[in-house]
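Just so it is clear, none of the values below were taken in a lab; they were calculated from the coordinates. This one's a predicted model, so the numbers in the text were calculated from it and none came from an experiment. Cβ atoms are built from the backbone, for glycine too; each structure is taken alone.
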Structure 1
Amino acid sequence: MVSPQVTSDPMSATLATLTHFGRYLSWTAADQVISLGIPRLILFPILASMLGEDVFGSFVIALGAIQLVGLAPSNGLVGYIIRDLVREEPPAQAVLIRTTLVLTAAVVLPFTLFFIFGAPLVARLYDDNRSLLSWLPLLGFYLLITNIVETLLSLHRVRRTLGRMTLVHAVQTVCLFLAVPLYVLQGDAGVATAHVLAAVAALFAVIILEHRTIIGRPVYSSVFARAALKVWPAFSLSAIIPLSAGYLDRLLLGYWWSPADVAPFFAAVSTASMVAIPATVVSNVTLSMLGRVRDARGFNRRFYTLYSFGVLIAAVLVFFIGVLIGEPLLRFFYAKFADEALPLWNYAVAGFALLDITILLRPFVSKFLSPAMLPILSTLTLVARVAPLLVLVPKGGPLGAAQALLIGSVATAVLWFVLYLRSFIMSGAVTDARPVEELTPEL
């Protein structure tokens, strides 16, 4: 990675920073569209049309069970890599990456084994749903391989070679569309098989790109492992708790109601979640650019205040835009479920607009506050999200789940915003003395 050249000319330094920021922003946006937007707006509507409401709902339940774990294990190690990799020389960086790769495999393997051997137990919870029996073991392998891929890609997050990361995700997304021909050949199991093949293709792609880092000795360093394990639990818990709450709604909905009720709920929520992509892009780029800022005093109070206003304005704009585009999107992408999904839309889009607040504040909280703060926040977020689900879903069905999403989002946004105000605007540790411009060359 070539850093922006440090110059005594403030204008040149600012232009250099903006150029780099624009490039990172473009690649991150492309990565989010490829890895999230295309599957949710193209592949899933195709599968919904092919599988039908009941079977597609079962697939959403199976995928939701896998995503309860999701990338949380690798996220914890990626957080460690982003924090500590730049402190090491290139040879040590390679050892650090290989060590975290071993740790990722060790952490995710028990979950994979659970989905392989525990599939009958999960299926029994859903009236012995036979589709879950065939999907869960395959998706367990998908979970393992995907976490390994994301751990390896963290190297590109640190070096900001985001084009390579986008390429790997593009390979994975293209291969996901094998679900269409494999469904014709294998039936329902073909959809899960395509996910495994897509993950394998992504793994081969990242190995080709980073074989010099991956292949070498030593494979494992106890020093780096101990350092990773000091922060891994906090980072992973902070990832798995709020993310799992986002998938519990479809699992609880399918348990109390039916897979056919899950399908329209997924159509509304999955499509509405697209409004969070811009915030996620900005958040990822911001976290990357904060990598070289030592502490919260790197920015002044005026910066933190303006940023908070920008976050609130962005959330309001996202909500109003989402309300306007909701019906056309649902009728275009999920025509079969549109009438059932439309009453849920405004709740869902309001919920994700509020979650944008959390997403945009997260880089500063995770970078500058104690790692112990993240699990606490995540636990409170989980309670705010799950408690309304348990109350509203049994009687309210899909509408209750959408209302629970909104209630949880309100509580979460308020919690994170108040913490941000106390830590970065009201705190005596942050002053108005240091101008933000001093940070420009470092970013």
Structure 2
Amino acid sequence: MYFQNFGHYETKPALFIDRDPDQRWLRENFEATLRKRDEIVGRSICVHGPKGSGKTAFARKVLHDIKPKRLDRTLFVEVDCRRKASARAVFNAVAQDIVEELLRLQAARVKVSEALVAAARALLALTRFSGGVELKVAHEHVAQFKLTGGADAGVTPKLQVPLKLNALFGISFERSEKEVKTLTGTITFDEAGLCAALKELLWDVRRADLDVVLFLDNIAELHHDYKDEATRQQVWRQAEWALELGTAPIVTLACMRSYYTGVARTWEMRALKALPGNYRLGIIERRLKEEPAELQKACGASPVRAMMNHVAGATTTPLATLQWFKNYAEEEAYGRTEQLGVVKDFVRGSYANVPFDVIEKVVREFDEPDQEVDRALLEAACGNNATVFAALQDREVILPNDFWNPLRFTLDPTLHILHPKNG
């Protein structure tokens, strides 16, 4: 069976179904904050759930509902933290989106000062530096952005970003070209300073009577290494700097896996609970509506429907449901023997550096697919081989119940279908 449009990772708002109470709660909270024009306020909300629970799709659906009424006065900034690896990379992506959104508003004839755009561009240039950089070079990168002159020159003194950059890094927009050429020494644009400067820019945007909605997605994937305490502390610092942006007077939404939420302890929380099997079945059916009529008809045949029902019952997250339906359907694996072959091929391909028999032993340590198991039992299941256990963690065969104190683990929801109870 060949699918033309069925993408299990697709997060288009039009494909999203259910979670109406959660959607309503988030939408109303954000809209209530955005309506407060007489004061500068912010709101930070963390949406969390298991791996593959549909956090990104959920967030994009809510933002999609909010956008149409707000595009003429709101900057919508979205950053996927997956593979960013550092807070600095997140800051760079946020600054880039701010510049693009300010230019979009200008093009739509919204009153946006050239000075504000210039300040945003200058900060974007500075977020690209890592390590020590010559002070002269740093100034040359921002010198091209003029904060004075033009019809809106009168707004320039109101901007606080230039003052903040001068106080933090000694960067001055007022130095002449001759003065810049005589500068000596180096400077490091550290995360603390960049975060403070970026927050000041967000304040300047709000002072310009514009709103900002910041969506930080996949925070848990910023850096996903938790095997030793020193590394966890480093990861914590990077995640904490990224989340610090939520203290600016803006609307901030962060999505992360539940086991990561310790780093967002001061945020408002909303957990996405597991969907019942009939809703997971509905998710498959909604995706199939994107397919040609002939394929939709083929999926109505008894063997396909039986397989579809089995997948909806044997999985626990939308992503796993869609993944296994597609895997089975493409191989036309409607019987249990054929499905087991598909499972083995998929697991061997997706977790190539972990022996399949080890994964089977690990899966059997879980009495229920979604329970928690002590670390010691899982280490024993792989022969107390530290290398193999590290591979289980790296490949996310097992996931920590608490990223910051990984003593108990759960099974990757994608592998629930391998559990004996789902055979």
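Observations, loosely collected:
- With distance in nm of label points 7 Å out along Cα→Cβ at positions 101 and 253 computed over the structures 1, 2, the top value is the one for 1, the highest of the group.
- When percent of Cα pairs over 42 Å apart is calculated for each of the structures 1, 2, the largest result comes from 2.
- Which of 1, 2 yields -14500 [helix-only ellipticity at 222 nm (-39500 (n - 2.57) for each DSSP H run of 4 or more, over all residues; to 500), calculated]: 2
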